[in-house]
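**Student:** The data blocks that follow each hold one structure.
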Structure I
Amino acid sequence: MTVLLVDAANVVGARPDGWWRDRVGAAGRLLDRLAGLPGRRIAGPDGEGVVCDGVVAVVEGAARDVPAPAGVRVERATGSGDDALAACAARLVADAVALLVVTADRGLRARLPAGTAVAGPTWLLALLDEIGRAPSA
């Protein structure tokens, strides 16, 4: 089982869909989509199947006040989102949580605990798009 730790600002910013006109709304839409992942078996970035045990999303700036949907734990950065995500990753790894961090930020990736699995926003957005097209059960 795996917990996804999502750099929400980085994922939102990965698609030029007008998110900059409504950062809070864009973050909320991402969190709503992430809420469908816990408990689901997904194809990991390496193609291997993993069970998503939980989702933690780090939000910052104007998006700090976005509501947390059921199924998503929201870490609200009071300062740097990168600092908050790196600290959260360290806590989860220390608790022996299998972790997959979603960010394209190279500087942030370098600050993660050694051996932390990382995927880019493109992988996550493609996964969420695929789930959104899947027929409901």
Structure II
Amino acid sequence: MSLFHQDYQVQREDYANAGRVSSSIKSVLKQMGLNPNVLRNIAVACYEAEINMIIHSEGGEIELNIAEDGLLSIHFNDHGPGISDLEKAMSPGWSTASEKAREFGFGAGMGLPNIKRVSDEFEIETSPQGTRLMIGFRIQP
């Protein structure tokens, strides 16, 4: 059972609102009194994943859940085209970001490695229909 649930939408190439969802999640969790160190890790991971959705997908949904057992999970579900080489995408510095994304200062190839590094749980599945990323953080129930 979920103690808290919130849904968000992310649009393709919406650079003007890049970081809006992760900022909203951070604000909600800060009001809940989350440990600042855990909150920082959540903010980093959420921002990186949101930016990846804006840059690389056709848009999608983000779901924030806090379970009774103290697991805070964030699910990023995007709509294609998927990650062509997941092993390379997990390597620091590897990027397929467009020139447009790079002009906005994105696309350094650190997104997935940073997300995995700061998360307690990390699960990713990808196909041409889209990518599903779940990141989890242990918080006090």
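**Student:** Which structure, out of I, II, was Cα Rg over 2.2 N^0.38 Å, for residues 13-76 alone derived from, given a value of 1.13? Don't skip to the answer; put the middle values down first.
**Tutor:** Details: I: 1.21; II: 1.13.
Checking each candidate, the match is II.
**Student:** Another question, then. Compute distance in nm of label points 7 Å out along Cα→Cβ at positions 37 and 69 for each of I, II and report the one that scores greatest. The partial results should precede the final answer.
**Tutor:** On the way: I: 1.2; II: 2.3.
Looking at the calculated values, the largest one is II.
**Student:** Which structure, out of I, II, was distance in nm of label points 7 Å out along Cα→Cβ at positions 5 and 85 calculated from, if the result is 3.9?
**Tutor:** II
Values quoted throughout were computed directly from the atomic coordinates according to the rules given, and no laboratory measurement underlies them. All of these numbers come straight from a predicted model, not from anything done at the bench. Cβ atoms are built from the backbone, for glycine too; each structure is taken alone.
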